[in-house]
Structure I
Amino acid sequence: MQDLSNLPIGVFDSGVGGLTVLKAVRERLPGESLIYLGDTARLPYGTKSAQTVAAYALEATRALVSYGIKALLVADNTSSAHALDALRAEYPGLPVIGVVEPGAAAAAAASARGRIVVVATESTVQAGTYPRAILHSRPGAQVTAQPCPLFVSMVEEGLVDGPIAEQIVRHYLDPLFSGPDAGDCLLLGCTHFPALAPLFQRLLGPEVAVVDSASTTAMVLEDLLSLRRLRNHSAIPGDIRYLVTDAPERFVRVARVFVPWIIAAPQVETIDLG
């Protein structure tokens, strides 16, 4: 049998935010080679219909499969909410993991009283995937899903702290974390939002658990690779390849918010999904 363990893992996002998931995978599985694809020409996915998101995700997956990947990690929350079934049907032999179920399980475990607030894009909230996944892990939980469209723009402009950022965060979260039914857990249902996690935690206080699905998703990926004997145990760090569909210079600039290493412009390849 062919040894597939040396093949790369494909990581797909609508833009730059999925780099938070890439970072978590890199930290947990340093020997794995990774190919990151950001569909920067068509972002944001969070305002588009479920049918459009599924079509875009299929096109991105076809591109990654053409590079010979051994697994696909859908780092985009909107695509995870709308496209996983279609991707698994199209590629039944390819392990496909999204970020919704791992994040939901982590929030269900972290919540002290089962009062969980999910912040996400409008499309992810409309899909209802997070509440269903949370209730599957923790029946009886009280789940509130709140669309926070301004958070994405804030992060991409580097506005992750300060008076303006604090005012916008309070606008969305104060009503959900006050009163007798106040939430006790905040689940970040968009890969941009971890950049705001320190601000969320400071404003909400230590009694509120702030859950980012990236690290939990990396754990699920590790377990799946081990189960299927696809894990690369090399002591040498794997390669990371970056693909975008538009604006590589902007990708490089915004990436600094999400990963601690420098991505140089020559490292980023522009491809066409059409």
Structure II
Amino acid sequence: MITFKKVKGCFLLILIIVNVFYIAPCYSLSSREDFFKYALDLSSAGKFNLALQEWNRYLDSYPDDAAGFSNRGNVRLVIGDIEGSIDDQNNAISLNPNEIDPYINRGIAEETLGLWSQAQKDYMFAISKDSKNFSALYNLANVQGSTSEWEKARDLFAKAALYNPGFAMARSSMALADYQLGNIDESEKELKKLIRRYPNFADARAALTALNWSKGEYGNAESNWIAVTELDPRYSDEEWLMKVRRWPPKPTKDLMKFIVLK
């Protein structure tokens, strides 16, 4: 999910789950601000190779800009240069150690490499500076889930959803954690709420498919799965589900059993 906000003449781009682009200070030189904005616009439009070229040019001219390094690091992460991404976030932190977004961005890159403890440390630093930072809370929850700490993950997903009520993926992840923990009624209630609010939300429908099947509600499972296959076919891929989306083991196994037997 990508959103844009204009703040005092500057542009803020937040990319949740994948990364967070953070805002540059507002410069009095309009050419510098325009240069930054152009590179940021390319990034947000998904033109990552062009964006990388512009961030390179920008940082050649303004090597003291922490925001420039952090944004280039995000682009590098998307195109698969994980080590380069971490290097850029390190530079951003060196230039501005009190800005929390580069720590979150670095944590996301570290997660990609399976460096759970390093990622956890970065997210916890961000939370120590801003206890309501829903992005840091959500990503820390994913780390806890990846290390099978599902009770901790559940609580962190709940906090992320509390501080950003529109964060549907946090609520779905909380419901999945409840599913894993055996809190089936709570999980089902939350998933149904999400589907009523967001009828085309594939994650919640896929989770409810697995839950329906596990309870023997085969008709309901079939109905939800038909919607999922039309919305996002990736949910039939077990490897994607566990390694990329990072569902818990129990709902993943239930969904795969449903798919095999349907």
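Computed values, structure above
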{"quantity": "Among I, II, structure where helix-only ellipticity at 222 nm (-39500 (n - 2.57) for each DSSP H run of 4 or more, over all residues; to 500) as derived comes to -22000", "calculated": "II"}
{"quantity": "Rg/Rh (Cα atoms, Kirkwood Rh), for residues 83-210 alone - structure with the largest value, from I, II", "calculated": "II"}
{"quantity": "Cα Rg over 2.2 N^0.38 Å, for residues 147-194 alone - highest-scoring structure of I, II", "calculated": "I"}
{"quantity": "Per mean count of other Cβ atoms within 10 Å over residues 203-210, the highest-valued of structures I, II", "calculated": "II"}
{"quantity": "Structure with the greatest value (metric FRET efficiency 1/(1 + (r/R0)^6) of positions 75 and 219 (r between Cβ atoms, R0 = 35 Å, to 0.05), set I, II)", "calculated": "I"}
{"quantity": "Label whose coordinates, when semi-axes √(5λ) of the Cα gyration tensor in Å is calculated, return 29, 21, 18 (choices I, II)", "calculated": "I"}
{"quantity": "Structure with the greatest value (metric relative contact order in percent (Cα under 8 Å, 6 or more apart), set I, II)", "calculated": "I"}
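Each value in this text was obtained by applying a stated rule to the coordinates, not by laboratory testing. Everything quoted here is computed from the prediction, not taken from an experiment. Cβ atoms are built from the backbone, for glycine too; each structure is taken alone.
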